[in-house]
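Several structures are given next for inspection.
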Structure I
Amino acid sequence: MKLFSIFLILFSFKLMAGGVTVTSHVPLKSTYVLLRATSLNSNHQPAVDTLFFKNGQARSRKALEPGFYQLDFPGEGKINIALENKPLDVEIRGKQKKKLSYDVPSASASAQIKAYDRYRAEVFNRRVNVLKPQIARAVRAGDEDEIARLTSAENAATTAYRHELLQYARNNMKGLALLYASIRMDEEKDIAFWQNQAALLKKEYPLPVAQLEQKLKRYARLLPGRQAPDFTITDLEGRTVRLSDYSGRWVLLDFWAAWCLPCRQENINYARAYAKYKEDGFEIVAVSLDTSPKLLKQAIQRDKAIWKQLSDYKGWDSPAARLYNVNAIPANILIDPRGRIVKKNIRGKDLLDTLEDIF
């Protein structure tokens with residue numbers, strides 16, 4: 001009986017390892033919170049547990065691997081957390097619109113992630129969002145040269161934003177929390193750093209490291225000089241199209257959506273480039289991440305996006321987007337006539353200058 005009791009205690013501890021308890025000090029709309037699994041290489045966030053509140057407290061009921069998760073409070077906000085090899089306590093202190101004020105233990109990976117998310121928002125506003133009103137004014141004025149200049153500046157600002165985030169992560173994060181920062185890596189410059197971190201942390205955090213390694217392999221396949229992966233998709237008339245159908249031409253493979261304002265602004269630059277170089281062997285192949293055929297066709301008509309338009313209407317689950325590791329749009333890849341990747345994510349004046357050098 002004594003041995004059985006010891007076994008039961010150890011078994012119970014194993015089940016609680018990585019668990020999460022949510023305590024709310026304010027009234028919430030819902031009687032439950034969803035625990036979603038998040039991944040370093042996918043936008044898919046499946047619910048893995050439902051935590052029901054009783055007397056202001058809710059506990060996870062399932063044994064989960066250490067990794068990244070999200071607490072989804074229906075209609076009130078979401079909180080990014082990391083579950084380590086110890087229980088996590090989350091205390092909800094207040095709420096405002098769709099943001100929740102919360103506390104987590106200061107020594108936890110979740111606390112580092114909370115600080116990182118706050119810093120990330122500040123950097124994005126300081127470096128990238130500051131340009132958006134200027135771009136909007138240029139669009140309203142129909143100033144194509146200014147639009148091209150500002151979208152190039154926005155692209156450079158996004159690169160600087162990613163670099164600053166990596167420096168912050170290296171100086172302020174460690175272990176599981178540091179892996180979280182790989183979500184926004186520079187897909188060409190940061191690969192070696194993250195390969196090293198994966199090797200160091202693989203034994204302790206096998207699930208997130210496996211996700212990171214999968215992501216790194218996909219990035220490595222898409223480095224300049226590599227052959228662009230082929231895929232099959234349908235055009236807006238339902239005809240089957242392969243990317244390799246355009247071999248022999250310079251191709252700008254673009255990922256966009258009607259609901260994406262920066263994508264719509266980029267269409268202005270694409271229209272200039274396409275009109276100037278389409279007779280010289282330049283093609284734009286656009287893959288839409290829309291789910292509504294009606295909204296997509298309206299956007300194409302409004303933007304005069306007369307280049308090749310493709311979509312399977314699966315949104316972020318589009319196999320083509322997954323193949324090219326697309327987790328943010330606009331995203332593009334310039335492919336040479338032999339099907340090799342030349343450059344990625346070139347926008348505005350940078351795109352026009354690159355094409356001028358080619359043609």
Structure II
Amino acid sequence: MWIADVEFLEALVAGLRQRGFRVVAPVERDDAIVYDEIRSAQELPRGVGDEQGPGRYRLVERGDSARFGFSVGPHTWKRFLFPARTTLFSATLEDEQLRFEPAVLPEQRYAFLGVRACELRAIALQDRVLIGSGHADAHYAALRAAAFLIAVQCGQAASTCFCASAGDGPRATDGFDLALTELLDAGEPRYLVEVGTDRGREVLESLPHADASEADRGAARAASEAAARQMRELPAESLHGVLASVREHARWDDVAERCLGCGNCTLVCPTCFCSKIEDSSELSAKRAERVRSWDSCFSFEYSHLHGGDVRTSTRSRYRQWLTHKLDTWHDQFGSSGCVGCGRCIAWCPVGIDLTEEVRVLCDKDAAAAAPVEGDV
């Protein structure tokens with residue numbers, strides 16, 4: 001491990017840009033921390049923290065010079081690796097011949113600065129779905145292969161975070177090229193630097209750094225331990241087979257009365273990958289294109305088949321989302337689909353708390369409702 005001062009960030013951003021990367025990092029905009037391209041480390045938030053709770057998100061002044069003194073906001077890295085709208089191919093009618101043109105694969109090389117442990121885990125899950133499932137998505141694979149990941153270890157947690165009990169944080173141990181721990185023991189932050197890959201080492205060697213002391217290592221460990229103590233918890237290490245066994249629990253009706261069916265939880269989730277395909281053509285009928293865009297299992301039309309809509313109630317759609325995310329995802333991909341980032345809690349307009357819903361659903365003494373006819 002190595003130690004570097006705050007000027008390291010400026011050199012890091014400049015070095016990555018010189019290597020042809022578009023550096024994407026947290027920035028403050030519209031009263032939130034979002035991810036956007038930066039050209040200088042001066043664009044990082046300074047002394048900004050956040051307060052989060054069910055249905056609540058606020059930025060606050062920390063009173064220090066921390067550059068990463070906040071938890072995750074509404075954006076996820078998914079929006080760069082798996083964009084909300086992607087053209088898959090187009091077709092043109094010329095001289096009575098239909099010519100198909102596959103979309104050009106993206107050439108962007110992203111460097112993500114400030115990836116948290118839960119987000120690294122989310123990227124790994126998306127890799128499994130979009131690359132490792134046997135039908136690799138070419139657009140995602142191209143962007144993912146070129147991405148350079150700089151993790152930032154969490155030194156504090158929002159009240160909505162539960163990555164420790166989900167087994168995905170708060171300290172990242174793999175999946176990054178470089179990892180930084182922000183140490184706030186002086187007027188300006190210092191950074192403990194860890195190397196995860198050979199290309200991460202190559203970048204570090206070109207930047208100012210020194211050997212880390214045992215005291216620095218200890219301070220980094222203490223920061224992660226403090227973050228873990230601040231988190232809420234899931235009631236069980238694994239929910240595989242649990243939620244599917246309580247399909248008729250009365251709690252599903254209770255949550256359906258509160259849920260707006262807006263799909264916010266799926267849009268801010270870093271692992272949700274539902275999408276739809278749409279074909280459109282110009283009025284001249286000379287050109288058409290096929291586009292993939294994000295969708296949500298909360299959409300009424302998402303489960304529509306030739307015989308009608310499958311999940312017609314909010315109850316069934318919320319149940320499908322939660323059961324798939326925490327339970328049946330294991331059957332498909334060998335793990336939970338939740339990384340404990342807490343975004344779905346903070347950004348739910350009515351403050352539905354995933355951890356509380358699971359706690360009630362796992363309560364063996366709670367009464368179960370009678371089956372609801374036609375509600376699958």
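Every number here is computed from the coordinates shown, using simple stated rules; none is lab data. Since this is a predicted model, take the numbers as computed values, not measurements. Cβ atoms are built from the backbone, for glycine too; each structure is taken alone.
Couple of notes before you dig in:
- Computed 1.00 for Rg/Rh (Cα atoms, Kirkwood Rh) - originating structure among I, II: II
- Among I, II, structure where distance in nm of label points 7 Å out along Cα→Cβ at positions 294 and 350 as derived comes to 2.2: II
- Here helix-only ellipticity at 222 nm (-39500 (n - 2.57) for each DSSP H run of 4 or more, over all residues; to 500) was derived from just one of the structures I, II, and that gives -7500; the source is II.
- Structure from which 50, 38, 18 was derived, Cα extents along the principal axes in Å, for residues 126-213 alone, options I, II: II
- Here the criterion is relative contact order in percent (Cα under 8 Å, 6 or more apart), and among I, II the highest value is seen for II.
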